[in-house]
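Read through the structures below before going on.
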Structure P
Amino acid sequence: MYIPRRYEEKDKEKVFAFIRENSFGILISVTDGRPAGTHIPLLLEKNAEGKDILMGHISRGNQQKSALQNGAKMLAIFTGPHAYISPRWYTQMMVPTWNYIAVHVYGILRIVEGEELRAALTRLVDTYEHGMPSPVKVEEIPEKTFNDDMRGIVGFAIEIEEIQAAYKLSQNRDETSYHQIVEELDKGDAAAKGVAEEMRKSTNFGQ
């Protein structure tokens, strides 16, 4: 991913927090020269060796499954809030742009099966049921239903090798323009408000 230096985020814990908060990502692979992508939740975890991994699964009916082989190189993309930035919000007229946060994660895939897959699915359910008024436990799902569904998926773990994080949040603007952009974004939709909040948290005039 092309990232101008001023927009590159290198704080690993900050980026990991972003991935956890925006865990519905896009799994990208290439088979026979043709790219493929699947939108799926990907859990950021650590494996038995303490290495950072992404856990996930796709349907066996998904043609992308042919790319899921042990040792295959994969890309996972995570996106956050984004919004159009009007030149009217600057102290002097310039071209319009777009503010956004995007993270690309590269890694090596390993197929996950059997009890390891079942445990991963249990953690997945626990993660997203957490905070629900009446959280569902995997044990409540009929065993046959759960096993039938598990046979219909391909589970995997991606050992993370490289992370690229772009936080494009008007770092190249003067302080007055920066605050004006935040104010205008706060008048917009949920995505625009999300960008405004990220800009307020930024060390670039955000404090």
Structure Q
Amino acid sequence: MAVVTEYAYQGPRRGADRAVLLAHGAGADMHSSTLTAFADALADAKIPSLRFHFPYRSAGRRAPDRAPVLAAAVREAAAELARRTKLPDGRLVLGGRSMGGRFCSLVVADATDPQPAAGLVLLGYPLHPPGKPDQLRVEHFSRVRVPCLFVSGTRDAFGTPEELRAAARKIKGRVSWHWIETGDHGFKPRQGSGQTMRGALEAAATSVVRFVRGL
């Protein structure tokens, strides 16, 4: 029985040599303006992407599924992207917003059955719950051996730049960064910073395209 039933594909149907899976965050869905901004930028660069709904969203629930279901959904969506693009798993970049990106990293770093991938794009990685810096979500980082791009706001309550940089030292693959100055967990810059949400997203999307092209 399929875990994932709703997909949104963008970009060329044939001829691409890489593609990107974009998983949504816990409080959003695959149609969120933030996630679609990255999908649009990738499509403009002729890079296919696939967004999908975790099962709880398709069922109209607000609370995320249990971890095994979320991980299975990522694997199934990756297989669907490979099928649509006719690319091997090793040519796919996995990632997404917050929880979605975290579970992409978890399946790629699985201790017994790691999901092949060309790289990871972690958009607002939820390093720890807000106000609980001792509850780090990094137990799998030492098993991540692919290139990673972290895109994060400098005032993200889920992890400061200093905390993220320290945690990422465990990652075996090459690590790249894109910081959104004064951006929060949703990438929104502080009012009066001189930045707009649109500008911040455009710059972040450009960094994602550059990272994916460079793999």
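Identify which of structures P, Q gives the largest calculated value of percent of Cα pairs over 17 Å apart, for residues 158-197 alone. Mind showing how you got there, number by number?
Working: P: 45; Q: 41.
Biggest value here belongs to P.
FRET efficiency 1/(1 + (r/R0)^6) of positions 102 and 190 (r between Cβ atoms, R0 = 30 Å, to 0.05) computed as 0.95: which structure among P, Q? Don't skip to the answer; put the middle values down first.
Working: P: 0.95; Q: 0.75.
Going label by label, the one that fits is P.
Given a computed value of 0.8 for distance in nm of label points 7 Å out along Cα→Cβ at positions 22 and 38, which structure among P, Q does it belong to? Mind showing how you got there, number by number?
Numbers: P: 2.2; Q: 0.8.
Among P, Q, the structure yielding 0.8 for distance in nm of label points 7 Å out along Cα→Cβ at positions 22 and 38 is Q.
A value of 20.0, 65 was computed for Rg and Dmax of the Cα atoms in Å; which of P, Q is the source structure?
Values: P: 20.0, 65; Q: 15.9, 50.
It must be structure P, since only it matches.
Which structure, out of P, Q, was relative contact order in percent (Cα under 8 Å, 6 or more apart) calculated from, if the result is 25? Please list the in-between numbers first.
Working: P: 25; Q: 18.
Attributed to the structure labelled P.
If FRET efficiency 1/(1 + (r/R0)^6) of positions 6 and 30 (r between Cβ atoms, R0 = 35 Å, to 0.05) is computed to be 1.00, which of P, Q is the source? Before the final figure, lay out the partial values.
Working: P: 0.70; Q: 1.00.
Derived from the structure labelled Q.
For which of P, Q does mean count of other Cβ atoms within 10 Å over residues 166-173, calculated from the coordinates, equal 15.9?
On the way: P: 20.6; Q: 15.9.
It traces back to Q.
Quick check on the output: 25.1 is mean count of other Cβ atoms within 10 Å over residues 118-125, derived from one of P, Q. Which one produced it?
Details: P: 16.5; Q: 25.1.
The correct label is Q.
53, 15, 10 is what came out when Cα extents along the principal axes in Å, for residues 70-109 alone was calculated for one structure; which of P, Q is it?
Working: P: 53, 15, 10; Q: 27, 17, 15.
So the calculation was done on P.
Each value in this text was obtained by applying a stated rule to the coordinates, not by laboratory testing. Everything numeric in this text was worked out from a predicted model, so none of it was measured. Cβ atoms are built from the backbone, for glycine too; each structure is taken alone.
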